[in-house]
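These are the structures in question, set out in turn.
What follows is calculated from the coordinates using simple rules that are stated; it is not laboratory data. Treat the numbers as computed from the prediction; the structure is a model and nothing was measured. Cβ atoms are built from the backbone, for glycine too; each structure is taken alone.
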Structure P
Amino acid sequence: MKNKGKWQHRFSREPLEKRFAETWEKEQVWHDALEYLLSDKVNERSFVSDHDREVAATIIQWLGSTCGQGFVMDVLDLDGFKYESEFREHIRKLSEADEDN
């Protein structure tokens with residue numbers, strides 16, 4: 001992985017973290033969104049260091065962790081929006097699919 005986070009050793013026991021990390025890597029290979037996200041101008045690419053890539057990949061992976069999922073749940077429940085049950089069902093299905101693989 002070019003966009004490798006710091007804690008990939010967790011993938012064997014945290015399949016959702018692995019899924020977040022792999023999805024981020026695919027996004028970077030296809031679009032390199034990080035170059036656009038860090039750019040100072042619209043529709044221009046910015047230089048992205050290896051450290052920038054590691055930080056971004058680590059944060060994305062963290063979103064798949066238990067703590068990260070708590071954060072996502074808080075976001076989805078913000079201002080009274082009630083997406084939590086739908087999201088939890090989606091995560092359950094993803095986890096089951098990862099266990100089958």
Structure Q
Amino acid sequence: MEPTERDELLVRIDERLKYTCELTEKQEKHLSTLNDRTRKSELNIDRNHYRLTNLEDDIKTLVNCGLPLRLTKVQAIGGGSGVLGMVAVLIVSVGKILGWW
């Protein structure tokens with residue numbers, strides 16, 4: 001092998017090595033991004049599993065014990081005022097139809 005051929009070969013090998021190093025860096029960066037996404041997905045799966053387990057437990061409790069029919073004070077006041085409002089509208093409507101007002 002002549003020195004010029006050897007030098008050309010060394011230059012080509014050097015260029016290939018440089019390209020290989022750049023490609024390896026890009027692959028490592030891409031792999032790091034994929035690993036981050038995988039970790040986030042694993043956390044989301046764990047969180048969703050925890051939520052679904054709690055929801056299943058709540059549903060089992062409702063099925064076994066029944067749905068509680070006790071209303072809170074705010075719900076009772078809201079429902080009562082809604083019923084009173086409907087009665088008032090009904091009375092006014094009947095009064096207008098019969099000509100009272």
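Comparing mean count of other Cβ atoms within 10 Å over residues 18-25 across P, Q, which is largest?
P
For structures P, Q, which has the highest computed value of FRET efficiency 1/(1 + (r/R0)^6) of positions 26 and 50 (r between Cβ atoms, R0 = 41 Å, to 0.05)?
P
One of P, Q was used to compute helix-only ellipticity at 222 nm (-39500 (n - 2.57) for each DSSP H run of 4 or more, over all residues; to 500), and the result was -19000. Which label is that?
Derived from the structure labelled P.
Among the shown structures P, Q, from which was the value 2, 9, 6, 7, 6, 6, 7, 6, 6, 5, 5, 5, 5, 4, 4, 3, 3, 3, 3, 2, 2, 1, 1, 0, 0 of P(r) over Cα pairs in 5 Å bins from 0, in percent calculated?
Label of the originating structure: Q.
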